[in-house]
Every structure is written in structure tokens, then in C-alpha cells.
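Just so you know, all these numbers are worked out from the coordinates, no wet-lab data involved. All figures in this text were calculated on a predicted structure; none of them were measured in a lab. Cβ atoms are built from the backbone, for glycine too; each structure is taken alone.
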Structure P
Amino acid sequence: MFKDTIPGLDRVFHTDVKPPQVSLVTGPPGSMKTSFCYSLMTRYVEKTGDFGLYTTLEESVDSHLNNMESLGIDLSLNMQISDITDLREIDQIVDDEETDYIDFLETMLRHFKKEKGDKFKVFAMDSLGALYSLMENEKNMRKKMFYFFKLLRDLDLYSFVVMERSLGGEANLLGNEGFLVDGVIMLGIDRNRGKLTRYLQIEKMRACKHSMEKHALDIGNNGLKVLGPIFE
């Protein structure tokens, strides 16, 4: 999953991981969280022939695809991209019952697992903050997330959950999410000597040997690539 997808990622991951694996991909706005997840997933399914599902809760499918194409990130026929804009519109119209978006996600996941079987191997949800906003009146959200992450593991998936993080908040605790997941991948923006550098850093990854250093993240004509460590 990690070592043979994005060029240079093997500088960060010394050993790979096996599913099930739930990783939180976190960082401030502009740190390439969406691009990182989608690039990694598309290259994985192209190499393996497996199937991936990318669910965006913040933008339409067309907008997402346009953004990825503009960055030179390849699109794959083995990837299904889903948004919930229709459900959002329904939720705004129907006042008597709030949509349970987690239930919708679980139904969709089970559908693709039944349809694709073991070929359905990788999933991403973008983003957790958007999901919380959509279900802001839900009292048992933490409990629901516990069982949602459990379902992802029961389905034997590589799963990536995108979560916004305040700029300069590298040392902040992530709350229960950080404890519920198997890995935390930090995408940040380093400000040194008047220069901005995007970077990737692994804060947590169970059952995997990895670097703890910040590695520069670059984007060129062919998408993302990981460069060497940033020395501060």
C-alpha cells in the first residue's frame, strides 16, 4: 500500500502494512490531504487491480476530478468516487428527520463489498470534520465513530479518514479519533527562512517500521512525490 505507490514514500515507510488498517490523514488547509489520499489510492488500485471507493463530503464528484486532473494525478477506472450532495439537499428539505450519514456510508460500504468481494480493498472518507458538521445534533457521535471504524476493519479495508487540523497544531491532541485509528499521517506546512515547504510525517502507525522525520512533499507534472527529510 505505502511503499510502492507515491514515489519516495519508501523513504518514510521501512516496512509495509496489511489490511485492515484505519489511518487518519490530518493537517491544515492547503497541505494536500485530499491529493495525497487520492494519489496513493489510484496508484495502488492500478498496480493491484483491486477496487477503491473515495467518498467526498465537501465537494461534488466533478469538482474533485477537476482538482485531481489539474494536479497531474492520474484517474483510475478501478476507483469509484461518491459524493453526498443529493443527500445534503434532501436533508435540508426534510425537517422532521435528520439524515444519518454514517448509516448511509455503512450501507454503501456493504454494497460495494458484496458487489466487489475481496477486490474492494481501499476506502477514503473526506472529511471527518464535514461528517461531524452534518451530524452536529447527534448525541452519540463518538460511539457511532467507534463502530464505524470497527466496520471498516471488519470489511478488511485499507481506510483513510481525512481530518482538518489547525495550522501549527502539530502537538495538539486529536481527541478520541487519534486513539481509535491505527495510524496518524500528518501533512503539514513548514515555515523556515521565509520559505513554505509541504511535508509528510508519520505520528503513529501500528505494525509498521517507519521514519519519524518530516519529509518534504512536492507536486510536479506527474503528481505527488516524497523528497528527503527536512532538517530544521
Structure Q
Amino acid sequence: MIVQVWRRAMAAEIGPVLVACAEAEIADAVTAHGGEAVLTDPDHPSGSDRIREAVDRYDPDQRFDIVVNLQGDLPTIDAATVHAVLAPLADRDVDIATAAVEIVHAEELHDPNVVKAVAEIRNDALIGRALYFTRSLAPSGPGPVYHHIGIYAYRRAALARFVALPPAALERRERLEQLRALAAGMRIDVALVDTVPLGVDTPADLERARRLLTESSGD
């Protein structure tokens, strides 16, 4: 699955692709397919800490100002979503960018596994400022509700600041790491995309991902 995510990242063609991992087995799988992996401290408290270590080791001279974090459980993510998450960073006031899609299936509205992005997105805009993230249904009232997609684009300085922050109270309560950034006054903007990539959390998800990937390859 990690190799599939690496391939998707390579297809986006936005820059070097590095797999940050704590297990030698994952690094070996990536390098066996021609990728580049960095073994990091297995005791990192979050994925953000892991990518910070990997990026600093790969690019100590800070040639790259933006870091895109693709989670390893999104093997069907497409290049368009990766490109979309970069768009909010055209505004220099944005520290972190992420993505979301409008919820169209009613069962997702009250599913705590579907994280909702509460963002100020006006009229037909495709980018808006994040105000909150929650596992509950929000906001209330008529209008779209957005399903948050776990992909982030960080400015290098914002990533360094973020991992140095202590966990926030609402972060612990909601079990959502991005609330730490909002609590510290950092700006997160959300880019709207068309589709939700399949996240693999269960054996059933894995089988579905295998079917989708087989179908898309034509095998």
C-alpha cells in the first residue's frame, strides 16, 4: 500500500518524493521499487514529527520551502488532489493547506470517522479559511458540510513551529492534530476537491482498494 501511495506522489510531479517511515520493512519495500525512504525515530508522537525529521535530514540546506504530507493509508489519491492542496499557499499568509470535499452521502454527516472541515468558503470559491475541524456534524443550518481529507501542505517554517507546540486541549478532545495549529493562531486554508480518496482502515477497505487499483490498471 505504501508503494501505491509513493507511485501516486510520483505521478503528481511536484518535486522529490520521500517516504518517511519507522520500519525497515517499509523502507525496503519502497527502495525495491525504486523509491527513496528515510528511517526515522520510531517514537515520534505524530506523523508531522516524522516528516519534520525526514525533511531536515534530506534537505538540511532548506532548498525546499513547502512540504506536502501524504498519509500512507490513501493508495487511491490522485494527482489533482495533490496539486489542489498547494493552491492555498499562493497566499503568503497561509501557514498550512489541506483539502476537503462536499459531503453528498447522508450517512457521513454523523459518522465520527468522517472528519468535518468547518471553513469560510464564499460563493463559488474553491479555497477558504479553516475555522475548525470536528468529528461531529458542523456547522448547523442549511448549506454544505465538508469532509476533510488528510493531506497537508506545510510551509517549512510552519512545520517546524507546529511540531514544537504542545498538544492543545481541543486536539486531545477531538483527537485531531490540526487543532493544535488553529489553537496557536496558525492559519490553515482548505482547498475544495471533487473526490474523497479511499482511506484504508480495515481489511474490507484493503480489499476494496485492491479492486479499485486492479480496475484502474486494467489488469
Structure R
Amino acid sequence: MKQLALDIGLHTAPSLESFFSGPNVAPLEHLKLWTSSQMPSPVPTYLWGESGSGKSHLLQAVHSSLLEKGVSVGRLNAQQQDRLVFDESWGAVMMDDVHLYNLEQQQVAFNWFVNALTPKSGSPRWVLAAGMFPPADLKLRDDLRSRLGWGHVYALQVMSDTERRAVLRQEADSRGLFLSDEVMSYMLSRFTRDLSSLMTLLDHLDQFALQTQRAITIPLIKSMLENT
């Protein structure tokens, strides 16, 4: 069954606060420390895990947090075709979907890594990267793969349906809402399953239910989508 992504007016910007950690407490706390005012030495960080584990959410959240603090950030992903040059004004470098990098992107990533850790001016920059596989399993050039595995490496775990249901139930209870098992099954089968998206959906359902003075049911969800 095809799942609907929340790009239909329900999306909110990813943040570290909106990331429900579940089994991923350690990497979340690590990233919160890095984006706080007490940033430790810029040892690189690499996140890996399967689709839906929250890698992109965390990278986008860190990027937004750093920009809010006035930190300029260099970003590289597998969709970029331009050969980007390292900018000495950057305070951090972020690389997403590294497992998909072609040879030219690998060269760019390696150059960024070297320049970030041994800059021509200023202090070393923080490097945050993410991919689907652990460093040893990445089909990348050896020098880049070794650097991705040199610092902090965190494996992100995908929450089970039982864990997702428990979090949804807890959040709904805290809002004074009732979510039936049928409604939760519908949410998990029809929408993007990462928790940040599900919580965004729940937030909008809460607002729509309040506006319409109706309980949260499958017909209410369908009605909200029709009116979005």
C-alpha cells in the first residue's frame, strides 16, 4: 500500500526537539551538544541507518539550528552536480546520502573533509555526514571511507510499529485525545511512518478536530486531507 508523504501542507520544519528518539537517544543527545553553545572539539560525526531511521531529519534539524546561531554551513548531497569549492567562512560541513556519491562527489567530499579538519585559517570545522551503511561497508574511495569512520559513528535504529503506537498513544493522551487502534493502523499504513511526520499529522488532526468539534476518526482524517 502506497504511503502518503506529508508534503501536502502538513509539513513542519524538522528540529532536534521534534525528533522522537526512541532507541536513538545517544545520537540525539550528541547532536544537541554539538548545536549548543558548549561545542566540544570538532571530531567528525557519522550517522547511518536504513530509510526511515531519521538521518535526513537530524541533518536538516542540525542545519537549521546552526543557521539560527549564525553559523554558515556547507552542504553536499548525492543530487548536487556542481563541483563545490570549500568556503573558509563555513563553520561546519554536512554531507547526506554519502553511499550514493559518484566519483566526482567523493572527490569533493574528501576535499571538504581535509579542508574542514586542517583549514587554512581559523579552527577546525565540524563535519556531520550520513549514509545508509556503516563506514566499513560504504563503496567509496578508501581515504573518504576511512575519514567517515574516524570520529563518532552512530547507528540509527528504526522504531518498531509497537514503539510507534506507544509514542502516538502517549502523545495523544497528553493532548487529551483518544486514538483508536483502527485510527493508528490507518495512520501507519497510509502516511510516512517516521515519527516526526506522524507527530506533525497528529498535531494537524488535533487542530482540525478542535475546529470541527469532532473526534479523531478515519472519516475525519479523510475530511482533513480533502480540505487541505
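Here are some notes:
- Parent structure of the calculated result 4.6, given that distance in nm of label points 7 Å out along Cα→Cβ at positions 25 and 185 is the read-out and P, Q, R the choices: Q
- Source structure (of P, Q, R) for relative contact order in percent (Cα under 8 Å, 6 or more apart), computed value 32: P
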